[in-house]
Structure I
Amino acid sequence: MNIINNKYKLIEKIGEGSFGLIYKGQNIRTNEYVAVKVEPIKHQLKLLKNESNIYQYLNGCINIPSVKWFGKDEINYYMVINLLGESLDNLKKRTGTFSLRLILKIGIKVIFLLKMIHDKGLIHRDIKPDNFLFSLNNKKDIYLIDFGFCKPYLKDGKHIALKTTSNIIGSKTYTSVNSHNFMELSRRDDLESLGYMLIYFYLERLPWHSIQINDVIKEKKANIFNDILLPKIMVDYMMYIKSLEFEGTPNYNLLIDIFKREITEIG
């Protein structure tokens, strides 16, 4: 039995990523269940430290997990946060088709969360269905997790400069075309990734899902407007996001309002 910090017992592995493993754990003093993220020190990534700092900075923001403890031993870094329920991705795979009404309701919740972190001067840079989890106690609450790639887009009160990057940031499936072009990301790119996420919920499979070649994925994303199966609301959303400049402030309230109007029209 593994005990972390003389306080948290590791029970079972519940996930993994490029950084390391995620375990379901339990506070042996209070019996509270928690999630424990583990990153090997030898990997020298320090993503978990960055993520811990982000969570602490966002402390008090609704539907963002809170850090209960961060530390290390000779082998690993550890971060203990709230234990949450299943992801939107798991729900989709388990239940199949999402109605347009449900997809738009999810979109509204996510836009609100993105506005909240953007207003704090941060961009997430890894928006995908795996990173939205339901609360254990309330299936209507969706939490945004995994801030390992998160970074400030403001420096000394000024927007960061547009420049080239050395690699693609985030998931190839959901990252923006700008990321495929090795360009610095900004607020618009989080919202573009949300667009691909909502399209995935609607189509059930993205046209580039099984493709690994960067240029092919990029081309298919650029031509997603031409997919005749997409409802007009999704095309309009993507066209608006694509019209945003690098430093542009998205009109989050406008996007939420058009999603709400569409839900009303669906009835």
Structure II
Amino acid sequence: MHRELSKQAFTFVAAVNSRGVLENNLLASPCFRKPYLHQIIIQEGFSSAGQAYNDAIAKSRNDIIIFIHQDMFLPEQWIGEFEAALEYLEANDPAWGVLGCYGKTLNHGGRGYVYQSGVGAIGEPFDRPAPIQTLDEIVLILRKSSGLKFDENLPHFHLYGTDICLRAQQAGRANYAIPAFCFHNTNQGFVLPKEFYQCYAHVKRAWKAHLPIQASCIRITRFNLAVYKRKLYEIYYRYSRKEAAKGLRVPDVKQLIEEADVKVQPRETSGCAV
């Protein structure tokens, strides 16, 4: 049985470049049926995630802040599952750092359960928060009172989830993927933009003493082996398929919900959602 919608107020933050995507996905989530309960901060016109999100931290009137992509949809049970994870951590690790819906361990794969357009189910159901090294940026949750801040020198909108998790670990806080199933209605990026590799280089320089680092879609290492493999894959993709797959975001997120009800087949993916 699903828990009732929360009576606790959270702050949701979305960096937005399409009001249409925002309204058809994130803001269509059931938890926003009572918009007066949760604070919603829409950040537009920022040059990087770090700048947008640190500005939102200052604006937040709630301690728990949920940084979330504009193309996410949180189903009816999401708030209840999130609160159950908070209750577990309050009893077992009250000094937690960053939470999210999907993350990677250093050497043992992914943790989380998300349904993504064009891919299907990523991960599989699990019962309690699972420790990880880094989190995917689709959902990042922290407490304002933790003092954690995003790196404003990290350019663009990539790998900031990796960076904030490493900042939490450096402060002695553990990070977790939480069992809170959700939908990511995205356009899958098979060929990563140059901005991604600029962010990769920044994170590598900033955290060189902590290498290797397993980010959600690439391993950051001293000799960049994963980067070379990825770029070879991208060359192959460009020349073997004349038209890159695009437009995988569905116009109505209800389509993803219907798909998940009838054919949820958990899987791993090494792709990045952009």
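Coordinate-derived values only; no laboratory data. Because the structure is a prediction, the values reported are computed rather than measured. Cβ atoms are built from the backbone, for glycine too; each structure is taken alone.
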Out of I, II, which one gives 3.2 for distance in nm of label points 7 Å out along Cα→Cβ at positions 139 and 195 as computed from the coordinates? I
Give the label, chosen from I, II, of the structure having the highest value of percent of Cα pairs over 13 Å apart, for residues 67-114 alone. I
Suppose you compute relative contact order in percent (Cα under 8 Å, 6 or more apart) for every structure in I, II: which one lands on 22? II
With semi-axes √(5λ) of the Cα gyration tensor in Å, for residues 163-258 alone derived as 20, 19, 10, matching label from I, II: I
Can you say which of I, II returns 2.0 when distance in nm of label points 7 Å out along Cα→Cβ at positions 147 and 171 is computed? I
Among the shown structures I, II, from which was the value 0.97 of Rg/Rh (Cα atoms, Kirkwood Rh) calculated? I
The value -11000 for helix-only ellipticity at 222 nm (-39500 (n - 2.57) for each DSSP H run of 4 or more, over all residues; to 500) was derived from one model only; which of I, II is it? I
With Rg/Rh (Cα atoms, Kirkwood Rh), for residues 27-122 alone computed per structure, which member of I, II shows the largest figure? I
For structures I, II, which has the highest computed value of FRET efficiency 1/(1 + (r/R0)^6) of positions 203 and 251 (r between Cβ atoms, R0 = 30 Å, to 0.05)? I
